[in-house]
Structure P
Amino acid sequence: MAKSYSDRVLAFAGIVQACQCAQQIARTGMVDTDALTTCIHSIFVTYADNCRDVFNAGDHLSRGLKYTEELLTLSGNTERNELMRYIIAIIQLERTLNKNPAVLDEIAAGISKAQIQSEHFSMLHSNVIASLAGLYSDTLSKLKPRIMINGEQMHLTHPDNANKIRSLLLAAVRSAVLWRQSGGSRLQLLFARKHYLNESKRLIKN
């Protein structure tokens, strides 16, 4: 995996976009289909030379890049603070996962099964989303920290919404893996914010 700031910021934007989509579903019961598709697609791209290949050349991460810029520049409000908590928790969860090769193998096998399903149905078919959600529940949800998404109970308890949220958390962890592989670290979010901000602006512009 390449270790450029471009790859790093794209991977981080992948985390942001997946977490923001999960947050949106929990709060409103709705989600941007293009943003959701990009997140789910990233789960199935298990081998890539760079992050652009994972995210369809990065063209569909505009939402994640936009929120990355906001998180790095704007003062916190309830929604942004909540989103940042999810992002940090995902990064911590990925570190735990990286120390559990048996769970990594289980996730890889589950993704392969879901990918076969997606070839028979479609990537966003309810059966495929349910399989990815079940994979998250059987693996990552049992590791620490456990990710708790806040929102309206009526949206959180709807089966399709719950499955989409769990699938998005799986996608967020996938992006966190890419972020670490491309040289990302939590210290950079404190001491290299300017680099992240400049690169996210450049990617948005281009």
Structure Q
Amino acid sequence: MEDQETIRKAKRRLRAELLEKRRALEPEYRQEADDAIRTRLERQPFYLRARTVFCYVSMAEETDTRQLIADMLAAGKRVAVPRCGRISMEAYGIVSFDDLESGRFGILEPKAYCGEILPEEIDLCIIPCLCVGSSGIRLGYGGGYYDRYLPRMRPDAVRAALCRERLLGSEPPSEPHDRPVLVTITEKQVIFYEFAK
């Protein structure tokens, strides 16, 4: 078994490779893929059933969630977005993009007046990633915020990653604290992992 430091180094290497690969994707491909991912997600029964959705606000070259958030708000879903502290993250509800401001790491997050939404209230959590492996283990940005937050949610809450097909192939190394997603949506497919069936 690999020791933790070896695994962390492998994660850092893969993260750097995937960030470079993601930066190199053509803007036209990114836009087309992101539109298709959003459309595919919005047709899923687990999405249609979800009343309260916890969703990251995309930045830079991430799979876009801004139109998705706008769609959810227009559909009357209760939308929560992350607010990050030094080592922890909480979900806060928004009713428009006016409720967001630049926060930790330069990511848009809810303003102080927004109300907290408890983990057990969340039906669907949409999680950022650089890639997702064949067992549902995702590679994030290394802060561990989601790995610490996800165990606090209800067991029946759906954990979903949005990932462009061209970034899907890598198999990230995993540590005991890594929390798998239940489903990954790409522009071409919806992947449910075996343990989630």
Structure R
Amino acid sequence: MVLKTKTFISMLRGINVSGQKKIRMVDLKDLYESLKLTNVRTYVQSGNVVFDSSERDVSKLTKLIESKIEKTFGYPVTVFIRDTKNLKRIINSNPFIIKRNEDTSSLYVTFLYNHSSQSSLSNLDITNNDGDEFHFGGDEIFIFCPSGYGRTKLNNNFFEKKLKIPATTRNWNTVNALYEMAIERK
């Protein structure tokens, strides 16, 4: 019996930033393939990978990839995995596009390692003079930064500290590019 595969998108947190936790994308691709993941493609140098797997359990895939990265490269890396259905939902539900049609160059998505509880959301009060805004969408946070992500207080460190869970952020163009890479394989 041949198991049907499913397409996933993984995003690694904190690699190839300021010379830290360097992983070449060709090495990352090889690592994924060594785990019997198929149709592996990487996107830009920040650890975005689209792949197919017969394993459907995201938590098992996450642990498998994280463990292999630590064993191979010698340091832990947090891996965020979404499937194409989840990414499509994110793209179709961004309130900064649907309700206000904001400039996409000011939009970002912060992916949460797991679902944040309602009580931790109350820790997210922020006084903001730059016009930056965020909106929760489940396992992700939609961010609008009119002055750019490099200037916002709504960064990974802010959300990780307040929510006490790992997070990684991608700009809107990257989110869309990853989705396109994933669906073009079908």
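No lab work stands behind these numbers, since they all come straight from the coordinates. Everything quoted here is computed from the prediction, not taken from an experiment. Cβ atoms are built from the backbone, for glycine too; each structure is taken alone.
What the table below lists for this structure:
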quantity	calculated
Label whose coordinates, when semi-axes √(5λ) of the Cα gyration tensor in Å, for residues 25-136 alone is calculated, return 22, 18, 15 (choices P, Q, R)	Q
Origin of the value 0.40, where FRET efficiency 1/(1 + (r/R0)^6) of positions 33 and 81 (r between Cβ atoms, R0 = 25 Å, to 0.05) was derived from one of P, Q, R	P
Label whose coordinates, when distance in nm of label points 7 Å out along Cα→Cβ at positions 105 and 153 is calculated, return 1.6 (choices P, Q, R)	Q
Label whose coordinates, when Cα extents along the principal axes in Å is calculated, return 45, 36, 35 (choices P, Q, R)	Q
